[in-house]
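Following this line, the structures themselves.
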Structure P
Amino acid sequence: MKDLTPDLCDNFEQDVRWLPLSLQNYGGRHVFYGEVVTLRCFEDNSMVRDILSRNGSGKVLFIDGHASCTKALLGDQLAMLALKNGWEGIIINGAARDVGIISTLNIGVKALAACPVKTVKRQTGEENVTLTVAHTLVYPGDMLYADLNGVVFSKQPLDLSEIKP
């Protein structure tokens, strides 16, 4: 299925909320979904590595990097770590790098932009907190659904069998 989010918005209009943020698709998987794990950090991806080192089966990491695109919060090494640990995808309100390699990996990755500069390592950030991104609340434990059309959230998992293939 190439266009999941429009169908979700049509079939579950009252149950979904859209993230009105223009994100670029960098991962090799363009349709992905899972339970949200949140991280708020600024130009420091130390905690990104910590989180992606865990089992991410059925989960999507949503990183609020405060829309900073001067340092990349994800690169090819962290994307490969996420893939190894079963993560479905990563959404970044900020930048990614090594996007050529990331585009070959079977993982969903969306970010505001690409940036070649790595982050500092200060072990700062807040995990599993409610985020406000583009006037949209992002809660840990929400379900996130993403495709080339955008990102939508729901409080509960949606029945995808109701979506026509």
Structure Q
Amino acid sequence: MRKVHDFIRRTIFYIIDLFYKPFKKWMPLHTFRYAACGGGNVVFDITLFSFCYNFIFKKQNLHIGAYTLSPHIASLALSFSISFCTGFYLNRYIVFKESGLSKKGQLGRFVLVNAICIVLNVIFLKILVDWLGIYPTPSKIIATVFIACFSYFSQTHFFFKTKKAAA
């Protein structure tokens, strides 16, 4: 299993670093890796969301006992449960590999920032879809733009912040 993990990491680094060359003058490698990993995971999440909304939930409410979830909220929950895992992997092993925090510490912080992001996603989707009548996939994209800014700031400056050596 370790060999598979190392192969995946090396492949991701190779691909990201290959595309970094044209951007080298404008941004540091760490920022580019964050943007590439985050952007890739966002595209993956939105694709999953759209697939869940259109093909799994078929634009129909999901009834779970006494609760009913709208198809866009059910799609958000399912796509998030998958993209959360890929996002943590990319942040832990690609973007913030030098943070010095334990895996448990990083996971705790990642759970916290993503809990905030899921709440923000639900709020945005409720407003954009239920109140303003915008189609769910474009609403998810709009929400993602705002949430990505929050996520970048919080992960860079708090959740995966590099430990400073004692002076």
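Where a number appears in this text, it was derived from the coordinates with a stated rule and is not lab data. From a predicted model like this one, the values you see are computed outputs, not experimental measurements. Cβ atoms are built from the backbone, for glycine too; each structure is taken alone.
Descriptive notes on the structure:
- Test item: Rg and Dmax of the Cα atoms in Å calculated as 17.6, 59, pick one of P, Q: Q
- Looking at distance in nm of label points 7 Å out along Cα→Cβ at positions 101 and 125 over structures P, Q, structure Q comes out largest.
- Among P, Q, structure where distance in nm of label points 7 Å out along Cα→Cβ at positions 5 and 141 as derived comes to 2.5: P
- Read-out distance in nm of label points 7 Å out along Cα→Cβ at positions 13 and 37, computed value 3.6, structure in P, Q: P
- With relative contact order in percent (Cα under 8 Å, 6 or more apart) derived as 35, matching label from P, Q: P
- Here the criterion is FRET efficiency 1/(1 + (r/R0)^6) of positions 29 and 53 (r between Cβ atoms, R0 = 35 Å, to 0.05), and among P, Q the highest value is seen for P.
- Which of P, Q yields -21500 [helix-only ellipticity at 222 nm (-39500 (n - 2.57) for each DSSP H run of 4 or more, over all residues; to 500), calculated]: Q
- When distance in nm of label points 7 Å out along Cα→Cβ at positions 21 and 149 is computed for each of P, Q, the largest belongs to: Q
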